[in-house]
Structure 1
């Protein structure tokens, strides 16, 4: 009861004490209560090798951005997912493999051959695509999620096809690549997205190498309010913006047409966000120059 085991005996040289602790296999959800679960055997995290192809950028080199694994990303709706109607039985989805200590078969999976994956100690996985956290759904939730992700994936693919240039405000490298300038500006992170705003102004140089007719798509946060500012292209105003907090607790985008005469014949131009007197420009969470 005091946390100690008392061994009382007559000890002699060479005596040894062996202690065996039972290693239980269990599941653990992310602390944000989202439906992502990992599996552990005792203190050891278990993972699965899902693929070993398309590992472009696996090895870092001395080039600029050479530390980034920039191979193709696989869409989330194609990732293995656990289909479980009763979450209380989730740990029973793991079946130990007698011939391979510390290895388990994970069952009831979608988007994987045979509906299973081999789990092994995470520390033994190298040079591969892998999963440690698994999305958990009922069959109904999975079907609905698949339909929604497929729709969003198509929208994003189309948006990427239209994109000429892209800036993530508040992130060091994208801003440096677009020659950020500013006065009385600040940056931060909200809901895992970087942002920039200013009581003065900030600007970027956007690239349009084919001199195409284009528009600007700006990402805002729906609860930002009492913020009014102008958007300028090469010093010419293309929009007046008033954020009033009426769009709710989510991000939204707005597309602004860029008059052709403001950028005609130019392969790059200045985009500036200028706060109105006593107000704030932004926050701006994303910028896309798109062809129209």
Structure 2
């Protein structure tokens, strides 16, 4: 199976797939990688495709490949310095996560078109560290927005403000990038019924237990979130890549918006769930 075949799901570590992609072959990368939360997540939804366990725990000795370090030192020494500094400032778990991400981000940048964009979903646990890494790989001048996804649902805490948002880091490959600014309903009474340009705070509800699109898969994000990203930073017929595709939200959104797409994930449950969701839309994904 050719890595750049449209509409393909790859059950694989994404690194060899990314390395096989030609330079400047992808128009948009929209992805929701693991967050380095330190949690071990399990779910029992009653749906076989969603019942699984997922680990977001990292160990330098166990998880870091010597090839990654050599590659970063040769091809992106600034990213390597971010990783090395984080071992001292944030500990080995965070450094391991950043090393894992860095070697993949280098390949994502290479595969991205010169007018392409990347949206990287993260949470406050790691977003400030990941931004330093993105600055190192893509360049500070190519940072466009820190988007706040305000999702509303979630727990509460008596000892701190309740967390109700995730962060989406928006970078481009260069200063020549395509952007169709999303329009959202104006909230002020004066502009009631009118549309205005979207800000960097996105009020898009997360999936509740009654949502029709819900699969029971951990970390599933709403289609509306990724539809906005895809409409803003790609055109019909463009190639959208999600190297951590999970339950396939990016891929379903891309298909519905007439984009080409490629999805990669190491988890068989994720690939099965994505394939089922695409199948419900009449798409047979190899």
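Between structures 1, 2, the greatest calculated value of Kirkwood radius over Cα pairs in Å is seen in 1. For the set 1, 2, ranking by mean count of other Cβ atoms within 10 Å over residues 124-131 places 2 highest.
So distance in nm of label points 7 Å out along Cα→Cβ at positions 92 and 220, computed for just one structure, reads 3.7; which one of 1, 2 is that?
2
If helix-only ellipticity at 222 nm (-39500 (n - 2.57) for each DSSP H run of 4 or more, over all residues; to 500) computes to -10500, which of 1, 2 did it come from? Only structure 2 yields this read-out. Who wins on relative contact order in percent (Cα under 8 Å, 6 or more apart) among 1, 2, i.e. which is largest? Largest calculated value belongs to 2.
Comparing mean count of other Cβ atoms within 10 Å over residues 196-203 across structures 1, 2, the highest figure comes from 1.
Read-outs: derived from the displayed coordinates by stated rules, not from any lab. What you are looking at is a predicted structure, and each value in this text was computed from that prediction instead of being measured. Cβ atoms are built from the backbone, for glycine too; each structure is taken alone.
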